[in-house]
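Got some structures for you, see below.
Coordinate-derived values only; no laboratory data. These numbers come from a predicted model, not from an experiment. Cβ atoms are built from the backbone, for glycine too; each structure is taken alone.
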Structure P
Amino acid sequence: MNLTEQYITQKFPFFEKDLVAAIVKVGEVKTFKEGTVMMRTGQYIRSTMIIVDGLVKIYREDDEGNEFFMYYLDAGKACALSMVCASKQETSELMAKAVADTTLLSIPLPYMDQWMVQYKSWYQFVLGSYRERFEELLQTIDHIAFQNMDERLVFYLKRHQDMQKSNIISIPFTEIAQELNSSREVISRLMKKLADKGIVKLHRSYVEIISLDKVLV
């Protein structure tokens, strides 16, 4: 699609007028189907990735294909890694996958540093992105280091509920286990435990969240 100032202003109302005009001039809208790997380990990043619509999972993958979940990006969020790697012309150490059909705004590398100096709203957006991603990463580390697997699972479900704005979690237990660095058997057992307490309801192809408040207080 062709970028327009109206489109950018609607999605990012806090961007100043001159910045919006600059984005329309050099930016590109890209779309990805659910399940598409958008960024791979070792890939050179030549543009900044800003999510317009959809949901993207950021994670690490080892040599055997095991995944370690980091955080999600939803509408209005930017991948801080793409900003850092693009500005330093380095390769990615993380993976990015579209959890839902996703539309993003791609800004070419040469404009990163230039806009940081030229536009206050871009400077604030980039710094805010760094801070938010760092806080989310710390939250993930805290849950791994200090919480039991059942608490981590509840945290995982809550994050999905908030990101997707839905009580339906249609992710296979195998994938949940990968993201939590556990096994399918453990996740299945803990899900049944949550179901017995009335916290979730298990269906054939999805999990329905009834009330996480019972375990979050």
Structure Q
Amino acid sequence: MLSETVTVPSGEGALIGELTVPDTVFGVAVLARSSGRSLHNPRSRALAGTLHNAALGTLVIDLLTDDEAAADRATGRRHRDVELLTDRLTASVDWLAPQVSDLPVGLFGASTGAAAALGAAAARPGLVDTVVCPDGRPDLAGDYVLGHVHAPVLLLVGGLDTEILRLNRETANRLRVLSRLRVIPDATHLFEEPGALDEVASVAARWFAGMGQSPVFAGMGHSPI
């Protein structure tokens, strides 16, 4: 398995990420966070490990600078500049595509990063093969973006996270592509209950496993996963 810290050009600055490619690999997932410190976040690392075991590479990337993330923590608010996050994630996709040759690419966006992942998928339909949004706010992407997403979408929400579940259900109805809303029973916001995050990682790995395998992938969208 190869793993390296990478620098992704983005506008006037740069984003820091970690690219990991297993010896046997059939796709790469971009794990985008909008809360900073992704490379050292235990949740991101646990998810990445599950994907590696499923023969998927990962690009774990921070969409915020350290200063932006610190400002969010100081105010207790999530970063809501969806356009900025979308531009940065799109730049990450542009950088990744030539690095991984013809491997399928999926985007994994949590919180506000869910809207950014959908925005990047809409902006790069030829490069993004699927999108997974766990515990996210895909509704923040807006109707125009949702109408231009062509990649299959998986939404993951805790069954007890009632408001986020409502917003994700509304988003699923507004998407014009193959989509699936998977509810994790008895889980709340951030999937903090024992075993909940493991289930999210396992479901996401199986969904990503369908990238580039159209008949199989389409079937996964209509059956339990």
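The table that follows gives values for the structure above.
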quantity	calculated
Structure (P, Q) behind the derived value 16 of relative contact order in percent (Cα under 8 Å, 6 or more apart)	Q
Among P, Q, which structure scores highest (criterion: distance in nm of label points 7 Å out along Cα→Cβ at positions 19 and 139)	Q
Parent structure of the calculated result 2.8, given that distance in nm of label points 7 Å out along Cα→Cβ at positions 51 and 83 is the read-out and P, Q the choices	Q
Identity of the structure behind 22, 21, 18 (criterion: semi-axes √(5λ) of the Cα gyration tensor in Å, calculated), options P, Q	Q
Read-out distance in nm of label points 7 Å out along Cα→Cβ at positions 115 and 163, computed value 1.4, structure in P, Q	Q
Which of P, Q leads on Cα Rg over 2.2 N^0.38 Å, for residues 99-146 alone, largest value	P
For -12000 (helix-only ellipticity at 222 nm (-39500 (n - 2.57) for each DSSP H run of 4 or more, over all residues; to 500), calculated) the corresponding structure among P, Q	Q
